[in-house]
Structure P
Amino acid sequence: MIIQYSWVLKVLDSCDTEKQIITCEKLFELFMNKWEDEMTMDKNIELTSLFEKIKKTKILTIRKKQLLSL
């Protein structure tokens with residue numbers, strides 16, 4: 001499970017557009033659905049929180065790059 005989660009985070013980190021991030025969100029949802037029966041609620045919250053934090057940072061980085069390129 002952790003190897004797959006790490007891969008999802010690598011995909012998120014590789015995103016260059018917000019559209020790619022949306023696709024990565026779908027990937028994350030698939031991951032969570034796959035493992036939901038084997039995951040505690042605390043683990044679910046932990047993984048979701050980390051994903052959202054990294055996603056927010058990535059979106060801000062993308063938007064900053066877009067502004068600088070104007």
Structure Q
Amino acid sequence: MGWNKDGSTVKADYLGIVITGVVESSRVKYGGSVQYTVVLDEPVYIQWRNEATDRLLVDDKDLIADFGVIA
């Protein structure tokens with residue numbers, strides 16, 4: 001598995017909230033770390049937002065599992 005996880009289903013820890021979703025895009029940030037835009041299976045409420053969100057930016061170090069592309 002490489003750094004590009006586009007289309008893969010992932011599980012991650014986002015600021016203490018465990019989320020699952022499909023990676024919409026992968027990018028290498030300045031400095032070499034990797035970040036993913038994840039479309040969530042279920043929207044979540046984040047404390048600094050007034051409404052639920054269905055997309056989050058997740059760093060590679062926060063990934064718990066990569067389930068690969070699920071058809």
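Every number here is computed from the coordinates shown, using simple stated rules; none is lab data. Quick caveat, the model's predicted, so the values are computed rather than measured. Cβ atoms are built from the backbone, for glycine too; each structure is taken alone.
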task = Can you spot which of P, Q the value -29000 was calculated from, given it is helix-only ellipticity at 222 nm (-39500 (n - 2.57) for each DSSP H run of 4 or more, over all residues; to 500)?
result = P
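By the measure relative contact order in percent (Cα under 8 Å, 6 or more apart), tell me the structure among P, Q with the highest figure.
Details: P: 43; Q: 35.
Sorting by relative contact order in percent (Cα under 8 Å, 6 or more apart) in descending order puts P first.
Identify which of structures P, Q gives the largest calculated value of Rg/Rh (Cα atoms, Kirkwood Rh), for residues 8-47 alone.
Working: P: 1.05; Q: 1.00.
For this comparison of Rg/Rh (Cα atoms, Kirkwood Rh), for residues 8-47 alone, the top structure is P.
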ask   = So Rg/Rh (Cα atoms, Kirkwood Rh), computed for just one structure, reads 1.04; which one of P, Q is that?
value = P
key: Ranking P, Q by mean count of other Cβ atoms within 10 Å over residues 24-31, the structure that comes out highest   = P
